Structure formats: structure tokens, C-alpha cells
Structure 1
């Protein structure tokens, strides 16, 4: 299973900061989130989300400047400011847009 981002850019005893980039059509490996996190969208694009069985869970339309706080609740990730938005902690995502998607993802330890 892969990490939750493309590469770690900073880590200490309180946080881990990931850079996350996806080219158009590129898909992440299946990965599992174990920590609460927030992500900041640098370059937005629509992201399709898939569960561990490759079932399509829908598309998130993410725009440049969006800030999305997420908490882990059992086997689900919950968007803190919209608890109706949930996905499994283990999932993959695909850039469904025509431009590169970029974000910074900050996990809290």
C-alpha cells in the first residue's frame, strides 16, 4: 500500500506534510489514511474516488484555494465541515480533469 501523497516535504513529532500531484488521467495507488488531516488545493481538478474493490464512489470537484479538513471515524474519512461527505479510509483517486492537480496534505499526529 502506498503513502497518502506523492512525497513527504516535512515531518516532526506533531505533523507530516505531503506534496500530492496527479497529472490528467493519473491514478493514485490504493492507500489508507490513518491520521486526521487537512489539505489545501494548489491547482484544482475533479478527482474520481474508488474504494478497495475499484467501485466508483463519485467525483470531488476541487478548486484552487479549497481547504478541506478530514477526520478518521472508524473505517471512514469524514469532511469535518460537511459530515455527509464520507469515503473509506482505504481508497484510490484519479485526476478526471484536463490539467494537473496539486495539493498540500497535512496529517496531524
Structure 2
């Protein structure tokens, strides 16, 4: 049976994915034109997979690599693919590390 993929993510879900406050996501939205969540009539934000991938890259560059916002903007303009790939690799390695720590703790 195929698993159904989500098309949209609420701001709280995205904030939890990256362990950041929703206010930071709203701020990044004002700084990066690449983040364009759908907003319903109430103003609730719904992020697409592309938005989440962009946020993943911004999070990686700011929180892991220590870039300032100006540097992140330059990286997204000049070398987007490499930045995206590195962000995905770091996330996968982090999950593997957490899994290995869990195994160690269970021994």
C-alpha cells in the first residue's frame, strides 16, 4: 500500500521539523522571496515541499554553517544546488547519528 505524501505543511509542523520558532519562519519569509507559503483567508500559512526544502537550506546555512542572511542570499543565488545537497546530507547524517546513539543506549 502506498503512503500518501503531504502536499502542505502547517507553520507549526515546519517549525518543529527544524526546531525553530514559527516567528523565525515568518521572518525568513520576509527576507527570502523563495519562501512563498499559501495563506488561507484566516492567514494560516501552508508550506509546500519546495518551501520546506528552501527552509532546510536556509536553516543549514544559518544554524550549522554560521552564515549571515546576506551570505545565505548569495549562496542561494550563486550555488543553490550545492547548498541544497549539503543541507540534505547533513540532515541524513544527523538522523543516522541519532539512530546509532539510540542503539548504543539500548545495549
Ranking 1, 2 by percent of Cα pairs over 14 Å apart, for residues 19-82 alone, the structure that comes out highest: 1
Which of 1, 2 yields 21.5 [mean count of other Cβ atoms within 10 Å over residues 51-58, calculated]: 2
Computed 37, 28, 27 for Cα extents along the principal axes in Å - originating structure among 1, 2: 1
Value -19500, calculated as helix-only ellipticity at 222 nm (-39500 (n - 2.57) for each DSSP H run of 4 or more, over all residues; to 500), assigned to which of 1, 2: 2
With distance in nm of label points 7 Å out along Cα→Cβ at positions 11 and 43 derived as 2.6, matching label from 1, 2: 1
Origin of the derived value 39 (relative contact order in percent (Cα under 8 Å, 6 or more apart); candidates 1, 2): 1
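All of the numbers you see were taken from the coordinates with simple rules; none came from a lab. Keep in mind the model is a prediction, meaning the values are calculated, not measured. Cβ atoms are built from the backbone, for glycine too; each structure is taken alone.
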